[in-house]
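Multiple structures follow.
What follows draws every value from the coordinates through simple rules; no lab data is involved. Just so it is clear, the model here is predicted, and its values are computed rather than measured. Cβ atoms are built from the backbone, for glycine too; each structure is taken alone.
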Structure 1
Amino acid sequence: MTDTVHSRPAAAGQAPWRASGGPEQMPERDQRKARALGVSSATGLVIGSVIGTGVFTMPAVLAAAGTMSLLVLAVIAIGAMLLATLFGQLTRRVPSADGGLYAYARHEFGDFAGYLTGWCYWIQAWAGNAAIVSAWVFYVDALFGLHPSGLGNWGIALSGLWIPAAVNLAGVRQMAWFQNLTVVLKFLPLLFVAVVGWFFVSSGNFGAFNASGGSFYDAIGIAAGVALFSFIGVEVAAITAKRVGDPRKNVARASLFGTAASAVLYLLASAAVMGLVPHHDLVNNGAPFVNAFEAVFSHGAWAGKLVAGLAVVSGIGALNGWTLVTAEVSRAVAADGLFPRAFAWADRKDSAWFGIVLAAALPSLLMLWSYTTATGLTVFTDLVDLTVVTVAIPYLFSACAQLAYLVSGRRKVQGWLLGRDLAIAGTSVLFSLWVTFAAGYQAVYQAVVIVLAGIVLYAFIAGRKAVS
């Protein structure tokens, strides 16, 4: 197997491949088993991570901004496609791309930038799991007709977090099979609404162009956060590059294919739901696809239950993929001595069990706090805002890493190819800055506190690393 991912030496005191977490240090036969993700499975992982339960709640948040939110969604879809292209380019040129965004920043800017990128991405990954499961709970409640208290919803959320953790602990091959199955199931209701739903759309259901009650900028802020959140995951093939066969080719393909498919479904399905459900019923509705299906099937309760069940499966699939991503990015950082060594511990199936357990435990605690301080759709939107800003920072580092490489003169190919890649990197930089700006002051404030806390932790890690 001609692979271009290079191995890292194990840190002092580590076992050969188990501590570093790299299948590249395993025997060749075991490498083939560890690299269980081909281009189709990697594309499924991208789609499964991008399309979670968030898309089944997104139309309600977009409706609060008005129909102009569909334009915002289209702009962010283009930005996500550029980022997918950027990550493919970075994976091809960075010698050891384990950890994706973290590896790009560390390769170009050194340990501190790599650590900060890994820290922010790890935070957004498990905080994003909390946001996904908060939307997932809406559909569990709709499926079973539940009206639990905040703590009751927390109990439901725990099952949504720990079932995917168990699947990941079973090994990457089982994870890939489960991921592909859930991707197929989640496409069914989205495709149905995106195609058939348009035959039942009523123009009177669409709200005003700006329904936010504020300025056009306020409406953009409402739509931008949930729109970007819904595209987080374009980078998961890059994050799990060491799990992908022939990553220099397949990471780029999986990222682009997965993002494009997700973008088309998002736009068609979200617009259709806005036309199927009256605007006043759509705003603040945690499970809008239930209403959309009931509208298509003349208020048939069974249709609402069906889509609720499929949304529940979709959420489990997204949480399954994000549990793997959360564990893999922390393992890559730990393998370089920039995270506590426990994150690099792996079992005989090469599953980073410590990282997987934390990927479920930390959002479990965050959900406990969320359900005791907020209610309804506010739980989802608050978690979305936190996730969006913390992921925009790693996106910015990655774009700047490519920009630094291109302007350094190290690139051999000149002419229009250089201009093309400069345009991709430069636009990605501007896109990351715009997303941060549009997320709002509160989200930026929270992200700054998280970054500062990470710097304090880095002081201890760097100090211990210096004396070891």
Structure 2
Amino acid sequence: MTSILEPPAAPPVDGPPGQREVRDSRAAELGLGSSTALVIGSIIGTGVFTLPAVLAGAGTSSIITLGVIALGAVLLGVMFGQLTKRVPTVDGGLYAYARHEFGDFAGYLTAWCYWITCWAGNAAIVASWVLYVESLFGIKDPTAWVNWGIALTGLWIPAAINLAGVRQMAWFQNLTVILKFVPLLLIGVFGWFFVSAANFGPFNASGGSLYDGVGIAAGVALFSFIGVECASIAAGRVANPRRNVGRASVIGTAASGVLYVVVTAVVMGLVPHDKLVNDGAPFVAAFQEMFGGAGWIGKAVALVAVVSGIGALNGWTLVTAEMPFAAAKDGLFLQAFAKEDRHGTPWFGIVVSTLMASVLMAWSYSGSTGLKVFTYLVYLSVVTAAIPYFISACAQLSYLVSRRRRVQGWQLTRDLAISVTSGLFALWVTFASGYQAVYQAMVLVLIGIPLYAFLKARRERLGLVAEPVDQIDDEVVLALHASVGEPATIGR
């Protein structure tokens, strides 16, 4: 997870669902190459440096699960491209699809869920980042307060960078992306020469059924692919979005999936299974296995992970404010989220989202530490991401079974298969995330519904939406007629 979307420029005021114009012409266009890089950079973040250790807990079967999740994510990318072809002139991606097809409430619910996904995902990224900070500085058995202090540093430095509006930080973002890929490519290419078959653990290491092992791997694997939607969210900036959003999503997701599978398999073959499942910084151990336990190698890898982690959080801190910013401009989020500073940065969204991630980290570290915190935060963010994915699949399905559709024959069969499979995929991943994650995610989602009630009432008062016509009480009818001296008949 790492990308930077430039702050929006003067979006227009509220309009009918699905008809809001794109940002003005000052927004730089992204070609196919830039859009694909955006997707890859968004998908591959700091979490990849912890992924092999979590998947090892499920056994080598998790490599297959990771491949299946990659295919599911590619299908999501195809579907987002199809949706963009129908809704090419609105910003917000998943939010825009839902609002266009199902109206304001669905759009709001999608934006709310995705906002939760972003700040909970940032918490998961920083949980992984903390483990590499500890490895870099040799911190052993840290207290919850130490972990939280490190996490706050990782969250608020990127927030300060974004609030400063330092556009020259693009070079730093590019540097961190390069640094992140160096160890991944070295492992993926040269690590095979050091792999030992004895290091691979059992096919199912979950301690339960094979399905339990798949469930352990599925949620973490999907978290690794959050970002497949970034090209669609930035559709207003993509050159020829009807063509390039889908292509960038598919190419970027497929490339990321191949890299994930290869790197995970190599790390499992480099580090003994018993050691890997308890190692919060598995890439340090993997490079030490390759270079004979040289201490400086471990420190260098940890440093790369720490620096690239700041880059990932730098990008996603702004992305976290992007969705509520678009919704707030439509009157479907608190208006404070539409506030920009003189640099054009949605500062309120950045501050509140970072505060939410900070509180979530405090809550998480109060009960556990290490990989358990990372895994818990991953499952929470996955559930809230699966809901917008599911709504998007239903939006496409609604179009395909309506009289508006323009595809027939084989194309209709293909598109129906993609939308149905994508919807089932989102449901399965939600179920596989476990009861605790689903329960807590649902509480967070439900909290947003009363907020929508106040937003809707405000829009009615401003005349932005029509007020619903309520049934008048019989007593009220009688009173009204009596006031003008007319008889009234109650009944049919």
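2.3 is what came out when distance in nm of label points 7 Å out along Cα→Cβ at positions 143 and 159 was calculated for one structure; which of 1, 2 is it?
2
On Kirkwood radius over Cα pairs in Å, which of the structures labelled 1, 2 is highest?
2
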